[in-house]
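Asks: For reference, the structures are reproduced in the following blocks.
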Structure 1
Amino acid sequence: MIALDASALLAFLFREPGGEAVGPQLPGSVMSSVNLAEVLGRFARDGHDPARVLAALESSSIRWVAFDPALALEVARLEPLTRAAGLSLGDRACLALARVSGLPALTADRAWLGLDVGVEVRCVR
C-alpha cells in the first residue's frame, strides 16, 4: 500500500514521465480527498468535466480518505518541517495521510526527497 500524491496520479493519467511507475502502485493505494480535489481541479482547468473524471476515478482501486480534523492537525504539524522545501497544502495532506497510516508516499515532486518528516518518500521522476 502507498499514499498517492496528486502529482503521481496526474503523471499516470496524463502519461507523463514517471507515470508508468504509478500504475502498478494503484491497487491498494490511498489518496486524501484534498489530493483528489487537486487532480479534479487540473482536469477542470484543462476544460474537462471534473464530474466525469471523478466517476471514472471512483471506479478505480484507489481508496479515498476524507480530510478530517486529525489529518488537518497532522498537516499543521508538517508545516514547519516542510516550509523550506516550499510544499503546498496538498503536498502536506499526502504526507500527513502517509504518516498517520504508516505508509510510504508516492509523488512526482523531487522537492520531497530529503525531507525528514517520518515518511518514506518515493519519487517517480
Structure 2
Amino acid sequence: MDFDSMTLGDIKRIAAAFGEKKTESPFIGKYVIVRCKDAGVHAGVLVSASGRNCVLKDARRLWYWKPANNAAFLSGVASEGLHSESKVGCPVEIELTENCEIIMCSSSAQKSIMEAKSHEA
C-alpha cells in the first residue's frame, strides 16, 4: 500500500475498522443495581450506559445493603431484594462513573428497593 497516495476517505475507512465498537446495553430501560469504584452501590432504571459510565433515573443509593431471604452478595440483592436492615437514600437521577458491574434486578427485588423507607441520618 502506498501511504503517500492515500486519500482522506482511505484513512477514515482504516480508522473506522479499528475504532471503538459501540453497543447499547441490553439493560437500557430496566431496573438495575450498579456497583461503582468510588460512588458505592445504586439501584434504578438504566437510562444510558457508555464504557464505565451510566445514568440512572429513580435511583436510590444503597448505603447499607443486606440481601433478603438469606441470599448472599450483591447478586442476592438483585434476585431477592433488600433485608429490612438495609439503608437506602431517596430517589434521584444520577450519572455514575467508574462502574464495576451492572446487574439486572428481578421484579420482586425492584419492588423491595423501590418500597424501602428512605434512611434518615
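Asks: When percent of Cα pairs over 22 Å apart is compared over structures 1, 2, which one is greatest?
Replies: Structure 2 gives the largest value of percent of Cα pairs over 22 Å apart among 1, 2.
Asks: Could you tell me which structure in 1, 2 was used to calculate FRET efficiency 1/(1 + (r/R0)^6) of positions 2 and 58 (r between Cβ atoms, R0 = 30 Å, to 0.05) as 0.00?
Replies: 2
Asks: A further question on this structure: With helix-only ellipticity at 222 nm (-39500 (n - 2.57) for each DSSP H run of 4 or more, over all residues; to 500) coming out at -14000, pick the structure among 1, 2 it was computed from.
Replies: 1
Asks: Here's another thing I want to ask about it. Could you tell me which structure in 1, 2 was used to calculate P(r) over Cα pairs in 5 Å bins from 0, in percent, for residues 42-81 alone as 5, 19, 14, 15, 15, 19, 11, 2?
Replies: Matching structure: 1.
Asks: One of 1, 2 was used to compute percent of Cα pairs over 21 Å apart, for residues 34-105 alone, and the answer was 19. Which one was it?
Replies: Working through the options, I get structure 2.
Asks: Identify the structure, out of 1, 2, from whose coordinates percent of Cα pairs over 17 Å apart, for residues 10-49 alone was calculated to give 53.
Replies: Computing percent of Cα pairs over 17 Å apart, for residues 10-49 alone on every structure in 1, 2 gives 53 only for 2.
Asks: Here is a further query. For relative contact order in percent (Cα under 8 Å, 6 or more apart), which structure out of 1, 2 has the highest calculated value?
Replies: 1
Every number in this text was worked out from the coordinates using simple rules, so none of it is lab data. Note that the coordinates shown come from a computational prediction; the quantities given were computed from them, not determined experimentally. Cβ atoms are built from the backbone, for glycine too; each structure is taken alone.
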